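There are structures below to look over.
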Structure 1
Amino acid sequence: MDIGNKIGLEIKLNSKNRLEIPQEVKFDGESIRKLSDLKLVVADESLDLSDMPAYYMYRNVHKKKDEKVLQENALRFDLTVILPATLGDEFIKTSGHYHPEKPGTGLEYPELYYVISGQATYLMQRHEKDGSISDVILSRVKPGQAVMIPLGYGHVTINELDKPLVMANWVEASFKSEYGDYETKRGAAYYLKTDGSIVRNPNYQDVASLREMEADPQCLSGLAEKAIYNYIDSPRALKPVAKPEDYPGEFEVDKLFK
C-alpha cells in the first residue's frame, strides 16, 4: 500500500504489514511489540497471549536534510503500525502511557498524532497527583485527521478495524513514555470491548465518566491538506510540541476537541 502521499515521505506498507522505508530516509530501526508484551494491560489476567507481533514502531524517521531543523527545534517524528487482532474480548491496543514532564516547567509534554490509514481510537485520561482520573475522553480519528493529546493526559491507542492502523506522531526529541497506572492497574481506566461495550477498570478507585469527543485541534487549522511529515515546513505548528510552556492556551480541551 502506497501511503507516502499522506506521510510526505516515500514509504510503503508491504504485504506483511511492515513499512518499507527507502535508504534516503533515516530512522532508528524497527521495534516490535508482541501480543504477550501486553499481558499487564488487558482486563483478563488469565489470557494466554502469543508472541505474534502486535505493532511495529519506527522512531526518529526523517530526511537527512532536515536533521538541523529537527535538532534546533527538539523534535522527533515516529511511525507506528498496529495490526488487526483481539486481546480476548478487547480490541488490540497499545500499552498506554503518560508523558514526561518538561524540566523546569511543571508541564507534561503534549503529543501530536495523525492517522495515515485505518482508524485510531484514542482513549485519553487525565491523572491527578492524588491518583484520581479527573477526565476521560474517547476520540475516533480517521485517515487525514490529527489529534493533539492534551497536557496531563495519558492515552491508549486502539485498533477497532479488521485492517492495519498506520499512524504518525510528532513529539519532543527526548520524549520517553511513562507507563505508571497502565501497568500497575492493568491498563486504562476503561476497557473497549469487541461487543461495543465500554467497561470501567475496577483497579481505579476515583474515575470520571467517559465522554466521546471529535478531535479538532485549532492550533493545526490551515494544515488539513498538508502531509504530516511536511508539518516540518510550518515550524509554528510544531513548536507547542517541544515548548508547551510558550503556548498554554492552545492545550485547553475545548480547543482540541468538539
Structure 2
Amino acid sequence: MRKCLLASVCLSAISLPAAFGQTSAPTPESRLQLAKGLYYTPTTSGLRSFHCDVTVDWKDLLARFGAPSLPADDPHLVYLQSTKLSVDDDLTGAGFLNWIQPPTGDMDDSVGKIRGGMQQMISGFFQSWNPFLNGSYIPTLDATTTAKAEGDGILVHSGDASNEVDEHFDKNMLLTEMHVTTSALDVKARPTFLDTPKGRLISVLKSEVHQPPTAPALEVTMSSTYAPAATYQLPATLTFSVQNVGDFVFKLSACQVNAKPATGKL
C-alpha cells in the first residue's frame, strides 16, 4: 500500500511540471483582445469630447500658395487674421472647424473657398484620427470581421457588400498597415505610434489614396504633436500634407475637455 502511495506521488511529481508546461499558444482572437491594452485610448478613461482654439499662420500659408510678398495691411490677410477659429471633436465621427468671421462678413468667393477647404481638412483629419483615440480601429470580431495568423502577426479582415478593410499587426501587435477598398476609392495607410507611459499614441498616418481605385496614387500625410489637457493627451499641432499641393498647419490651444465624472472605484 505504501509502495502504491509513493508511486502515485512520484508520478504526480513527474506529471505536474509537464502539465504546467503545456500552455496553448494564444489565438489570433485572444491576441487582438489583448492588443487593446497596448494603445492609448482616452475614451476608456472617460473622455467624451473636446474643444480647442485654432490658430493658423495666414501670411506663411498664403506665401506658400502664391502670395509671397503680402503687405501687413493687405485686406485679405487682415480679414483672415481677424477670424476666430476653433475645433470641436466628439471622438466618434469627424471634427468640426468653427469659423467666426469679422463683423464685415465674407470678403469674396476666394475667402469662402478657403473656409470650405479648411473645414473639409479638419473634418477629414479627425475622421481618420478618431478611430485611434476611441480604439475602434481594433474591432469586435463577428460574422463580418475575422482575425487570422499572418506570419508572426495577425491579419484582421472586415467586409460587407460595399467595402473591405484589412489591418496588419506585427508580432508585437503593432498596427503596421490598413487597406481600405470601396467602389469609390482604394487607400493604404501606414500609421506611426509614439510609445508613452499610457500606451501607444498615434502620431503619423501616411496614406496612398486612389480615388477612384483606378486613379494614380495621391500621397496624403497627417501628423500630430500632443499636449496635456486635464488628465488627457490631446492633439496640439495638426499638419496635413498633400502631395504636389503643400502643408497645412493648425495649432490647437486652450483646450477644454468634456469627460465622464470619476466614479471613485478602483
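Nothing in this text is a laboratory measurement; each read-out follows from the coordinates by a stated rule. No experiment lies behind these values; they were computed from the predicted model shown. Cβ atoms are built from the backbone, for glycine too; each structure is taken alone.
Looking across 1, 2, the calculation of helix-only ellipticity at 222 nm (-39500 (n - 2.57) for each DSSP H run of 4 or more, over all residues; to 500) that yields -2000 traces back to 1.
With volume of the Cα convex hull per residue in Å³ coming out at 119, pick the structure among 1, 2 it was computed from. Comparing all candidates, it corresponds to 1. Name the one structure among 1, 2 that relative contact order in percent (Cα under 8 Å, 6 or more apart) of 18 was derived from. So the calculation was done on 2.
1.05 is what came out when Cα Rg over 2.2 N^0.38 Å, for residues 81-192 alone was calculated for one structure; which of 1, 2 is it? The value was obtained from structure 1. For the structures shown (1, 2), Rg/Rh (Cα atoms, Kirkwood Rh), for residues 65-136 alone is largest in 2. If distance in nm of label points 7 Å out along Cα→Cβ at positions 97 and 201 is computed to be 2.4, which of 1, 2 is the source? Matching structure: 2.
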